[in-house]
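Structures are listed in the sections that come next.
Read-outs: derived from the displayed coordinates by stated rules, not from any lab. Since we're looking at a predicted model, the values are computed, not measured. Cβ atoms are built from the backbone, for glycine too; each structure is taken alone.
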Structure P
Amino acid sequence: MKASRVPALVAVLFDDFRQHLVLVLLFLMVIGSAMAVIYVSHSHRLLTIERDELLSQRDEIDIEWRHLQIEQNTLTEHNRVERIAQQRLDMVRAEAEQEVLVPWQ
């Protein structure tokens, strides 16, 4: 009995690869495209999360700035300053004859 020769597996795979080269390239392009979509989607999600955090920070800073403006306006109010000067420092408004003008050179 004569043994039949079976081609080597590597040779068969190489021949199939050569015959279906277009299909293999299309398969690799589809896989590459899918990986690119996954990468871009993940990057987009990360950027969206970062943008939302920055917008929240901006809102918090804006609220703090408004509170500081209100506080500054309250503290620099003329009536309040004048009242504190009279109560705590016993200051009074100068009369016209008490004022001294310094000449400018």
Structure Q
Amino acid sequence: MTDLDYPDYTAREPGAVRGLRAFSGAVTAGVVVLTLVVIGTAYLGGRRGFPGPGAVSVTAHVVAAVVVVAAQRFADRRRGGSAAAGSAVVLLVTVALLWTQWWG
């Protein structure tokens, strides 16, 4: 790899893109923590005999966590519109997860 393979981090990026990327990073962390909570709740529910989230909910959270982490990594390594698109994927997947698993 050469220096041309990496973006120039010395140049300033528009504040809106940096802010969006920072916000999507916080959302990504939240999705990961939420996934761990759902997995822990499913485990405890099974061990103690009370109903907890089912396999579909655990799977949805794990898949969403993997997708948002990958999208955030993409956004963190790009600039401009590509970074904004990666951040948008994080936000859309998070809204879909919350809508289908928590509000539905």
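Compute distance in nm of label points 7 Å out along Cα→Cβ at positions 52 and 92 for each of P, Q and report the one that scores greatest. Display every interim value, and only then the final one.
Details: P: 6.6; Q: 3.3.
That would be structure P.
In terms of FRET efficiency 1/(1 + (r/R0)^6) of positions 44 and 68 (r between Cβ atoms, R0 = 25 Å, to 0.05), which of structures P, Q is highest? Intermediate values should be presented prior to the final figure.
Values: P: 0.10; Q: 0.55.
Top value of FRET efficiency 1/(1 + (r/R0)^6) of positions 44 and 68 (r between Cβ atoms, R0 = 25 Å, to 0.05) goes to structure Q.
Say we calculate volume of the Cα convex hull per residue in Å³ for every structure; which of P, Q gives the highest result? Working shown, then result.
Details: P: 301; Q: 106.
Going through P, Q one by one, volume of the Cα convex hull per residue in Å³ peaks for structure P.
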